[in-house]
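Engineer: The structures come next, written out as structure tokens.
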Structure I
Amino acid sequence: MGSGHKVRWGLLSTANINRRLIPAIRASKRGNLVAVASRSKQKAQAYANQWEIPLAFGGYAQMLESGKIDAVYISLPNHLHAEWSIRALNAGIHVLCEKPMALTLEEVDAMITISKKTGCVLAEAFMYRHHPQTKIAGEWAHNGKLGDICLVRGVFNFALRSRDNVRLVPEYGGGCLWDVGVYPLSFAQFILGQAPRRVVGFQWQGDTGVDETYAGLMEYSGNRMAQIASAFRSPWYTHAEVIGTEGRLTLSRPFVGLETDRQLLFHPEQGEPIEIHVPDKELYLGEVEDMHSAILDGTSNYIALTESRDHILTVLALYESANTANAIELAG
């Protein structure tokens, strides 16, 4: 596929999150949304009518094998990410997979291997990482403007009101750490540039057996640390902070939220906070443009697959710590 073409997108499932990606694909200059698949043709057709999508498929495999799409967005429940990513890659389809990319290291390694074998692009859909707010925070941290980084902190909470939700099903990869705790975790990995050396985690499990409150401490090389927290049991709240020897950055609404509410502040050792200008950009557009560049131009994805693997490695270690009440040393 040359750089003059447009990427034909398909949606694999009719999940609610699609409503955020659909406008981003349509706002991009090098992509077209052409298809959606559901487990039933009736549901797929109703969804296609609602969102004005040309093609509707009554089966995921049917869409992958149709020859009508070049790339697929996989927004299935967590336990199905690996299976359908692999099936799409084997069908010659590029994959943007919702986070977390997989639930085991064996799954993510298989996905990476098949992506390399087929030459198809595989990327984890952490949309906030592509936003200017996050990139500017990374530049400040990596360029020494904060001095030596001492601590990264992040939180993502929201109240899950319904008990009939896939996020509460253990075998579906439920739990607040897998669902929203991966955001502050991935932010810490980005700022600190690696997976931690050791983690300690604590959780409160609800009646279905998944974590509904989770807090973790991660130790990195160079005497650097990160604290993360997530919950299904409190009102919606997100925040991130990078603390260095020369000052700190605070990010309001760092992971989701309205553009008008997103702010980046530098807090010097003395004096008032200084607001850092953050260019406006639609939150989901960056990950779509990143896919287009990788598919059409052959560029590397902004979030490397090694980084996505480290996300899974760290989550698994955090769960092991919470389940065993031990500090866990990480090994690749």
Structure II
Amino acid sequence: MVLVTNITLAMICCIYCCICWGSWANTQKLVQKQEWKSFLFYWDYIAGLFLTALLGLLLFNGGHLFDNLSWNAVLWPLLGGLIWNLCNIFLTASIGVAGMSVGFPIGGGLGWVGGIIFNYFSSGFTGNKALLWVGVVLAVLAMILCGVSYSKLAGKQQKSPKAGIIFAIISGFGFAFFYGLVVKGTAPTFGGVGSLSPYQAVFFFALAVLVSTLFLNPVAMKHSVEGKSTMKDYFSKGDVRTHLIGMLGGFIWMSGMVISFMTAQAPVNKAVSYALSNASPLVAMIWGVLIWKEFKEAPKGTMKFVYAMFLCFLAALVLIAASN
């Protein structure tokens, strides 16, 4: 089995995960247009995610694909996958309505903070508590600044900011717990209470995501604020390039998840490991603000809130990493 035990390399793996989780939505932006709505993209995204998890199991689990399975162990990553998928559908809707630089800082940021707190109390914390909690406060402040910034932009565009912000907030609550649930299904040597290897846990997480998408995404397609879409639209309006870009998004996200779980035996505190892996709002904000120019139509004075949000997230990341 391929695992990372060096603390420096483990931190690099967590940062790689952070970059992946903050960058996958670029593929959604690349194919997003009036006839190819967010939840048509979602089918390809989840297909790429599942195939990447399966590839990780085949490549890194040492040939023992389904050893040591038990219902009690498998249940945890399955539950984590279901919760993540419910929340990710709301995040996808938020990105479709409000953009990366709003959906991620609020939804991902709320999940980030909640996950740090969850892992803090569930795994025990032996690092610098003052640095950790100051970092958490700064992350919360960044989310507030994001909401203020988007409200100003939405007002300039003469539309209500409520939908994008509400979808992002809903997504954030579930993101706080999914990672810890997946970890819980692993064997005690990997930080859990079950019997799974890290790659088995990730695979069952992805399986739950795949199966639940078959039920959840049709509902989302029917009730999307972007407008109703059907499976007929999926087959008639998407070309090979569009489908491959969507699958690339799934590969990007899941490759971060797989690499993150490689560090299961590294001496990194679980709260800090989660914090580094889930600092994706910072990455997504860079893409959304600097590359996609999502705030270019914002009224004068808005960018000072955007830059303050960025600095708060950056400072939170540095402090939380230093608290290990």
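Engineer: Can you spot which of I, II the value -9000 was calculated from, given it is helix-only ellipticity at 222 nm (-39500 (n - 2.57) for each DSSP H run of 4 or more, over all residues; to 500)?
Structural biologist: Source structure: I.
Engineer: Ranked on relative contact order in percent (Cα under 8 Å, 6 or more apart), which label among I, II comes first with the largest value?
Structural biologist: II
Engineer: Mean projected area of the Cα convex hull in nm², for residues 78-133 alone was computed and gave 4.7; which structure, I, II, did it come from? Before the final figure, lay out the partial values.
Structural biologist: Values: I: 3.9; II: 4.7.
The value was obtained from structure II.
Engineer: Compare FRET efficiency 1/(1 + (r/R0)^6) of positions 206 and 246 (r between Cβ atoms, R0 = 41 Å, to 0.05) across structures I, II and report the one with the greatest value.
Structural biologist: On the way: I: 0.45; II: 1.00.
With respect to FRET efficiency 1/(1 + (r/R0)^6) of positions 206 and 246 (r between Cβ atoms, R0 = 41 Å, to 0.05), the highest-scoring structure among I, II is II.
Engineer: Among the shown structures I, II, from which was the value 14.5 of mean count of other Cβ atoms within 10 Å over residues 126-133 calculated?
Structural biologist: II
Computed from the coordinates by the stated procedures, all read-outs in this text should not be read as laboratory data. Being a predicted model, the structure only gives us computed values, none of them experimental. Cβ atoms are built from the backbone, for glycine too; each structure is taken alone.
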